[in-house]
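Each structure below appears as structure tokens.
Just so it is clear, none of the values below were taken in a lab; they were calculated from the coordinates. This structure is a prediction, so every number in the text was calculated from the model and none was measured. Cβ atoms are built from the backbone, for glycine too; each structure is taken alone.
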Structure P
Amino acid sequence: MKFGFVGGTPRGFSLMKVLIKNSYKPEFCVILKEDEHENIKVSEEFMEFAKLENIPASVKKKLSDGDYETIKNSELDFIIVCGWRTLIKPEINNYLKIGMIAAHDSILPAYRGFAPLNWSIINGEKETGVSLFIINEGETDSGDIVLQIKVDIGETEYADQVYQKVIEATNSAYLQMIELYNETGKLETFKQNEDLATYTCKRTPDDGKINWNDSSESVFNLIRALAFPYSGAFFFHNNIKYIVNTASLGPQNSKVFSGRIAGRVIAIYEDGIEVLCGSGSIKINKISSDNTNSEVNACEIFKSITLKLN
């Protein structure tokens, strides 16, 4: 069995270490170069690991003509694509016995597209998962499914907690796939049901601005979905941007307010503040900003119930 690896991020790096631990060594690695705004960067460490394992490797954001030539001449069974973000020419499958096998953070055909893990939490889903599929010439994430593993999303779990479970599921899925291929010399796949397909659009850091007119559940989901290692849900006060790191539904979330101003601070606690939403309330605990330079309790910054957050 011969395979290549194209990918990165903590998930891709974790997968590579698991593959090597189980004596599955790729012929080469193309490692993703992260964007500047990302809080966690593993490409340099990933590269050093590849060198120690004597795996030919490079770091970049998209495949080069040289990479395509390497793939064409390598006589590979398949390429693992995990944690890669730019388009790979699907015709490269013509040079592979099985094809390019990618990992997507959802149970396809649901949540095709960008940031499926984050969108799942934003939308209040109770589960997500990992789908291994063959990259094809159709629309994004529409290829035949190789294997799927579901992952639960707890009601109060943050993105990083769900992401760690997705990493474990990804590792397990690829190991199962490789072991099955070694045993049988083939992989059984099934087509996606197009009638059930849903899609997500790309997110940018600016999309994390909290709308206090939303329900408390929606605001809490946004905070959970965009917390570390992502860029964070945020609000403004006196033209200063504050990122919410931890929060919960407010102690007064179930109270009926006949007079309600969304964004108004309604209580100060020893470990945070409570803010009204369009319905319900949110207790904000830890925040950070360019002014604080470190994580602090919201009650250290906001000390009055006359304040309105934007």
Structure Q
Amino acid sequence: MSPTKKLTVTALAGGIGASKLLLGLYTSMDPHSLTVIVNTGDDIVLHGLKISPDLDIVTYTLAGVVDPTKGWGMRGESFHFLKRLGVYGREIWFNLGDRDLATHIHRTDLLAHGRTLSQTAESIRTALGVKSRIFPMSDQPIPTIIETRDGNMHFQEYLIKHRTEPGVRGIHFAGIKHAHAAPGVLEAICDADRVIICPSNPLISIGPILAVPRVREQLRARKESVIAVCPIVGGKSLKGPSDKMLIQLGCGSSASAVAKLYADFTGTFVIDHRDASQAHAIRALGMRVAILPTVMRTRAQKRKLARALLAL
């Protein structure tokens, strides 16, 4: 067995962007040695159902059932249920597929009968045959609230219902002061050979995980073993509104801007070749810099980046 096969890895992840790298890791190492801590700030209750978008994207991806084109939902999905809800005059701005619906009903029922979000995530990932551990960041609801010129709104409303059009003035995580890390989260960070911050939106995918009490502190204690992959390439986000949000909040949309957000807990910051000119500025923040091809459009590219990270 190669050295990388023996590594234990804990990854902090959002949804679509993170799932690409996670699939590369899952297929490049012993999947039983991979633990994923997933953002739940995107979670929302709609039509009486508890929906956990990032948990589901990660689980579906590693289970091999995700829609490969959209990067979310299940392959071969239909939307008859959603269309029927529209007939009854209900809002249908959030896509819920017919197959995906089973996951939400299962989760909602388990929670209604006293199970925790961690326990429901475990039930779903084992049923779908995923070998890696998948933890929500917390068992308590911590919705991400986007403060805009049009008022405060849940992140899903901002992203999907309003298509990121309202200008962002701030972000807060409701209930964060009373929340705590889900069972196993802090231990997974502490015990891993290396911790990988996936290329997810630093503000609304990784940010909520970092805000959970003691998580950032635990990462600081492991700084030399923490590797962060930048989600911004050439000033642009490859998926989602990361660049737009960073600019509107005054951070700037660049690899070095993201590096500043992660500098206190990251030992190695990974950037794409297109941002190599920023390496000196990032090193000045106290981090090592690795320049690797971070754009992952094919399965081979996902595995290539994963193997490079495991070999660092």
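Quick check: 13.4 is what I get for mean count of other Cβ atoms within 10 Å over residues 196-203, calculated from one of P, Q. Which structure matches? The value was obtained from structure P.
If helix-only ellipticity at 222 nm (-39500 (n - 2.57) for each DSSP H run of 4 or more, over all residues; to 500) comes out at -10000 when worked out from the coordinates, which of P, Q was used? Walk me through the numbers on the way to the answer.
Numbers: P: -7500; Q: -10000.
Structure Q accounts for this read-out.
Taking FRET efficiency 1/(1 + (r/R0)^6) of positions 156 and 268 (r between Cβ atoms, R0 = 35 Å, to 0.05) as the criterion, the highest value among P, Q goes to P. When distance in nm of label points 7 Å out along Cα→Cβ at positions 44 and 172 is computed across structures P, Q, the figure 3.4 traces back to P. A value of 0.95 for Rg/Rh (Cα atoms, Kirkwood Rh), calculated from one of P, Q, originates in structure Q.
Which structure, out of P, Q, was Rg and Dmax of the Cα atoms in Å, for residues 108-211 alone derived from, given a value of 15.8, 45?
Details: P: 15.1, 53; Q: 15.8, 45.
Structure Q accounts for this read-out.
Here log10 I(q)/I(0) by the Debye sum over Cα atoms at q = 0.16 Å⁻¹, for residues 252-299 alone was derived from just one of the structures P, Q, and that gives -0.47; the source is P.
Of the structures labelled P, Q, one was used to calculate FRET efficiency 1/(1 + (r/R0)^6) of positions 52 and 276 (r between Cβ atoms, R0 = 41 Å, to 0.05), giving 0.15. Name it. For FRET efficiency 1/(1 + (r/R0)^6) of positions 52 and 276 (r between Cβ atoms, R0 = 41 Å, to 0.05), the value 0.15 is produced by structure P. Each of the structures P, Q was assessed by mean count of other Cβ atoms within 10 Å over residues 20-27; the largest value belongs to Q. P, Q: which one has relative contact order in percent (Cα under 8 Å, 6 or more apart), as calculated, at 13? Checking each candidate, the match is P.
Of the structures labelled P, Q, which one yields 4, 17, 19, 19, 18, 14, 6, 2, 0 when P(r) over Cα pairs in 5 Å bins from 0, in percent, for residues 132-187 alone is computed from its coordinates?
Working: P: 4, 17, 19, 19, 18, 14, 6, 2, 0; Q: 4, 19, 22, 16, 14, 13, 8, 3, 0.
Attributed to the structure labelled P.
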